[in-house]
Structure P
Amino acid sequence: MRQQDISGFFARASELDPEDYLLLDYYFECSGDPKIAAAHLCSEQSTAQWKRVDVDEDYRPRFAAKVIDLEVETELSSTSYLLDPPVAGPVSACRVRIAHPHRNFGPRLPNLISAVLGEGAYFAPDIPLVKLLDIEFPASFLAAFQGPGFGIDGLRKRWGIHGRPFFFGVIKPNIGLPPEPFAELAHQAWLGGLDIAKDDEMLADPDWSPLRQRSALLGEARARAEQATGVPKVYLANITDEVDRLLELHDIAVGNGANAVMVNALPVGLSAVRMLRRHAKVPLIAHFPFIAAVSRLPNFGVHTRVLTRLQRLAGFDVIIMPGFGSRMRVTEAEVLENVAACVDPMGPIKPALPVPGGSDSAATLERVYQNIGNVDFGFVPGRGVFGHAMGPRGGAASLRQAWEAIAAGVDVNEYARERPELAAAMEQFGRTG
């Protein structure tokens, strides 16, 4: 791109109607002039060739993505990560804010993603490393989306969970049991105090545990647990599958007594989730397969909070995400950024319930609660309930006992001395889970 051509890809924010643009924050590393590189990043994701040969026209005023802020953070001797061989210096590490006109793709998630996370952005000249850090939507764009059908307040009302976290449990073994023992494990956990027994994200509709049979048995077990305990219980069925089966599987699961359904958001696709949202009669829960594959590298790909915002926009009521602790290899700050992306104001779009997960148990509940700072979250152990030494009933009871101690301001270890389920959890899983 010639120096004289780049001006069409720069603007002052005050010159633009904010309702016409999405705001995109990228990190990139470039060789050469950062201003030219930033112009390429805008051009390649929007107009690219912005006029026809020998025709007096310019698409940029209407269609071009535009740099509204550019900061060169530092100069590097070579690209910081990933490339072999690395790009030799001088290399500039930059942050850029881009205003992208949403008229280019309209309120269509596949087209939005194709623009801001597509070929143009990730193969822009002289930019070997780029990561989309954040995305903001104007009210005019959000108005075309339904977002969560229930939101946090709606879930609390529907499931009768007030003044505390939502207690999920991933039935284990995650993929190896036929429906009958699988349903019995869930039933025992519900009797112990679990709110929501869920399928693992790996278990959907396999031959050894067909969703039709599994959901019927879980639905019946849920009804018995509600009758025994006098409180609502939730069976969360995983309906992840080919897109043309989603509505069918939703109807099978819900008809058999599942009162929530889960979809692996990125493998299925967010447009498919929007379709399901228009059809669904129960809350929709997102799980995070594939997200780590595109987000983990520090200076390339996409930040998880972008994907959290897009999942909320697509219509998920609950977003399960990589949580605290070393296993998930996500910083505490990033987890909290994703929690905020679930609940921060977003025009008419309701908040989604954040569920940070990974190797949790009664021993980690206090840490998660302290990190988040309020009760509007879900807590989702697997082994912490279904691998508990006293079985799933004891594992679920240990969660409720840990919360009783936290809510009362009592040391959890002290509280465990007279509560064998909690004591067993603290002994088995320790403070780190």
Structure Q
Amino acid sequence: MAQRVIFLADMESFFASVEVADRPELSGRPVVVAGDPTRRHGIILAATKEAKRCGVKTAMPLFEAERLCPELIIVRPHMARYIDVSLAISKILYRYSDQVEPYSIDEQFMDMTHTLHLFGAPEEVARHIQRAIYEETGVRARIGVAPNKLLAKMACEARAKKLPEGIFVSDSQNFKQWMHPLPVEELFGVGSRMKRHLNGLGIRTIGQLAHFPVERLRQRFGLVGERLWRHANGIDPSPVTSLQEELQKGIGHGVTLPYDYRDRRAIEVVLLELTDEVCRRARRHGVKGRTVFLGVRGADFSRESGFNRQMKLSEATHLTSEVYGAVRALFSCYWRGEAVRQLSVALGELEKGEGAQLTLFYDRLRASTLAHTVDTLKARFGPTSVLRAVSLLPGALSFERARKIGGHEA
């Protein structure tokens, strides 16, 4: 079996690069894209290299960035524009492979295993892709090439981003030379908490993790320990999955709250709004789900707080009332009254079909017809044209979210 050839294309300072491409007068100047400084979103989302030379970093508070760089040019985000450019980049990548997986708005995987021979050697193809993206969008891509997604991601992060040409090609053998000496926290999936645990075992580099007995890691961390050991050894069989294939796994929606929510009723209102959105998307794609997922993250990010739980339904559905019943049951069972910062709802085990099992005490066909009617009205007149009365209560986010994309003004 031929060795796989996976590309990861990562756009350099994506939001800032799009702004500079759209406004050439900003070229060569310290530009940052930042959220609303009057609320929690007043952080740096992207910065040009000129701003980074002053010490400005992504996720830095805006006031600190201004202190480091008094000449800083602050641009508010234009999420709709970034999405358009990201989709344009996807179309460019599809010229080279029919297996393209958006990993985030500015990162996309490509499986070139069966099409590489049509275009040339990996480094040559990467240069062609870089040139096409820059000429058509004004954004520079850094590209990591490797036999699997994990190594392609690491090749991009650890090497391509640090090279002038922005391209690095690895294979199943030489990855040990450049990856194993790296600090263990640079391995994808190792956060600050896991770093402390691994350091406590004497593991400080990726190479040391790769040579650590996997049985001990499995005993200490369960399947997570074995997965990290596999990653350290360059093992990752996960496929490049297209958007349509990814859709079949689940549909979810989440939100970072504008302030810490402590009131149960306000939290449940937001959960209902999220459930509405998830079910609306499921109906739009003609699918139903059998498993409901609820994620709640506490307000203290310095420690593990909140929970992630799921519930199996008796039959697949895309109706808000049925999904929200499970969401509310999960929340009632596992919430302990702590302040909440983030919420997410998802519907999994999706299946196609519009049929509905009739019940004696609940008219599901009527409920489905009503839901599709509301969907039609929202599609035609806007997301806030028809709302539940609870979305008028304090803490509701429907009106605010309708003005935004990805948490920012469109």
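What follows is calculated from the coordinates using simple rules that are stated; it is not laboratory data. Treat the numbers as computed from the prediction; the structure is a model and nothing was measured. Cβ atoms are built from the backbone, for glycine too; each structure is taken alone.
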**Item:** Entry that produces 15.6 once Kirkwood radius over Cα pairs in Å, for residues 109-220 alone is calculated, selected from P, Q
**Value:** Q
**Request:** Tell me which of P, Q gives 45, 24, 18 when you compute semi-axes √(5λ) of the Cα gyration tensor in Å.
**Result:** P
**Request:** Given a value of 2.9 for distance in nm of label points 7 Å out along Cα→Cβ at positions 181 and 197, point me to the structure among P, Q it was derived from.
**Result:** Q
**Item:** Rg/Rh (Cα atoms, Kirkwood Rh), for residues 29-284 alone from the coordinates reads 1.13; which among P, Q
**Value:** P
